[in-house]
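Nothing in this text is a laboratory measurement; each read-out follows from the coordinates by a stated rule. The structure presented is a predicted model; accordingly, all values stated were derived computationally and were not measured. Cβ atoms are built from the backbone, for glycine too; each structure is taken alone.
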Structure I
C-alpha cells in the first residue's frame, strides 16, 4: 500500500471556514490525503482564508512566504493552495504576486479541488477557480463526514444579499443560498450516529435560511425556526445553536422557537454594529435601534435566561462622539455576555471605503478601548453571577491537568471540573464554584467540598 499523502489546512476567520476546511479534508481523503498538523510534512497545504479583518491579505502573503521557504529547504514537492475569501477577492493577483502558489480556489468552488489538483499536475502551472458555479457545492460534497468529539458545525446557508457598506461578504461569498432541509437533516443524523450531541448551524446570514422542504418543490420551503424544530427531534441531539444572524431576518417563527425548543440554547449572537440610527443607516443595515430592542424583548419574554452576544464597529465614517455615546447607551441598556468589537477598517471595493468623514485612527482606538472595557465588565459580571448555580455541561475533551475535563456551558463558556474520561460526550450536571479569566470552575453536582 502506498504511503498516504499528507494534507495541512490552516483555517483563518469564522466558523464557516472551519466547516469548509473539514469538508475539503473529506473531499481529499479518497485521493489518499491524511491531515497533518505539521506544514513541513505536508504534500499539500491549503490556506483557507478570511477577508473580513484588516490586512487579511497581507497575513496570507506572509504565510505563503513561509511555506515557500519550507519548500525551498527540502519539501520541493509540496503544493500550496489558497482558498476562501481572500482567494475570491484577490484571484489572479495572488498568482501574480506569489508565484509559489499552485492553486487559487474561491469558497464556492472548493468542491472542485480534486479536479484542480489533477489539472495542476497535468499543466505544471498555477490553477485559478474563483467562479460562482451553477452546480451546488453542497451537492458535490455529499461525502460522509468523519468527526471527532461531541460538537459539530453544519453550514445551512451561504452568501449575503444585505450589502452593508463596510462588508466584503456579498462580493466574496455571493448571493444568499440555502441548502435543502433533507440534506441538512441527513447530515445531522449521521453526525449524531458518530456521537455528536451539539450542532451549530452556520450561515453568513443563517436566519435568512429558506431551504427546500423534504419532498421537493411541491412541499415548499422551511425557515430556520422549522428546521430547528426538526433537528431537535433527531435522537441524541441535545443542543442546537445558530450563527451569525441579522436582525432583519428574525421572523416570528424563529423567535417563537426560542421559547418552544428546549434544545435551542439560551445564547444568541445578534450583531447590531452601532447604537446610532444615523450610523446604522450609513451602514445600510436595514433596521434601527428600536427594532433591534423589540427583537430582544420578544425573545427574553419567551426565554428569560437568554444571554446575548453581538458585533460592534467603532469609528465608521461620520461617527460623531454623540453617535458613539448612543452605542454605549445601547450596550449598557441591553447587556451582553460576549461581543466582538473592532475599529472600522476600509475594505477595498466597499462603499464605506470611499465615504467622506473618515474617523482618525486615534479616535477609533480611544472609542474601542472604552467600548471593550464596558463589554469586558459585562462578561465578568455575568460569569460571577453564575457562581453557586447548577447547570448541565457538555463535556468536550480532557483538560490540561490529570483528571480534569473541559466542557461548555449553555452560554458557550469553557467549564473545567474533575471527572472521568468516559464522561466525554456526555451532559454532566455541575455546580459553578469560581470564575477564571475566560472560563468557569466547577464541580460535579452532588460532590461535597
Structure II
C-alpha cells in the first residue's frame, strides 16, 4: 500500500523559508513506514527543487515565487500576491510518478494558506483516478467549518485534530493507540530529502500558557514531552543519518515552566553527545525561565540566533494577554545570557504588534527598550487565530484569507474589527526597526 504525503505551495503576500518543514507529515511518514506502508513525500517547498536559490548557513532562504492575481476579497490590499514553491508543472510530473498511490494525505499549516490545498487537490484529481484524499493540519483544526464547506466533497476525510489515531483507523492499522500521544511518536523522517539543510523537531508539544491571541490550546490542548533518553537518541540518530548541523526546535514551551530541572537534564544529556550541531528557537523562548544554569547550558550547546518572546514591555498588557513574564524577568534573562558568554548579536527579541490596549507609540517604547541592550528586534504582526480568546467573536463564515498577519493590522476584518494601524505608519515602523538593527548588529529583520 502506498501513501502519498503532500505539503502544498503557499499563496501569500510574502513567504520565506524560515525553517519551514511539514513536521507532522514527517512524523506520520515514519509511523506509516513502521506499519509496512510505502511512503512518498511531495514537499512543494523543498529547497532541493530550486538549488539556484542558495540558502544561508542556517538553512533558511528565499522561496521561488510568481506573482498571481489576488482573490477578490484581497483586491484592495496594496501589496503583490504571490505563489511560492515548485511550479504546477513540476507538481503534475511528480504526481504522475505515483498514480498508484492508494491514499493521499495533504497538510495545511496556516488557515490563510488553503489556496495551496485547493491547487493540490485539483492537480490530484487530474492525474490520479478516484483518489482517496485526507486533509489535516492547523487549517482544518482552526477553520473546520470553512474546510468542510470547501473540501468535504473532494476528500475522503478531513481531520480536525493532531491525533493520528483516527487516520490510522481509516487505514486499518493495528496498535494505533500507541500513536495517540505525541510522547510515543518516532523521530521525524528526513529520508525524503536529497539534501537536508536543517532538521526540525520537538521535545514537547503544547503549551501550559493560554495567551489570548494564540491557538495552541485548540491545536494541541495537552502539554506533552518525550522521554529524555528517547529524544536525545533521536537527535543523535538524525545527525548521524543526515550529517546536518542545523537543528530547529519547534517547541512552544521548550523551557519547562513547571519543572525546569527537566530542561536542565535534557540539555545536559544533549551536551554529553558532543555533536557539532547548532540549535535554533524560531517559536521563541520564555525569558522567565532562563536561569544562569540554563543560559550556560544553551551557550555550551551552541544555541544560535536565540529568540526571546518579549512581545511588549508593558507589564499591564502582559497581565491581559499572557501573564507569563515581567520586564524584570526579561532583564534578568539577558544578564544571565551575557554572563554565559552570549553576544548581543546572537540574541533577538520578538515584539508583537496588535496587542490589546497598545498603541503604536507603545510599540516604539518597546523598541527603544530592547535596542539599549543592542540585541536584534523582530517585529511580529498579529494574525487572526480562530477560537483564540482574543478572536472568539470572529464568525467562522469569515474567509480565512482575512486572517493573514501581513494585512490584519491595517485591514482589520471588514465589518467586524477596525484596522489597528494605518498602512503607511506600519511601513515606517518596519523601516525604523531595520535601521535600528543595522546600527546595532548589522542585521535586518
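A value of 16.6 for mean count of other Cβ atoms within 10 Å over residues 266-273, calculated from one of I, II, originates in structure II. For which of the structures I, II does the calculation of relative contact order in percent (Cα under 8 Å, 6 or more apart) return 13? The correct label is II.
Given a value of 22.8, 69 for Rg and Dmax of the Cα atoms in Å, point me to the structure among I, II it was derived from. This value belongs to structure I. Matching task: 1.6 is the computed value of distance in nm of label points 7 Å out along Cα→Cβ at positions 82 and 282. Pick the structure from I, II. It traces back to II.
I have 17.4 for mean count of other Cβ atoms within 10 Å over residues 154-161, calculated from one of the structures I, II. Which structure is it? So the calculation was done on II.
With distance in nm of label points 7 Å out along Cα→Cβ at positions 18 and 402 derived from the coordinates and found to be 2.5, which of I, II does the value describe? This value belongs to structure II.
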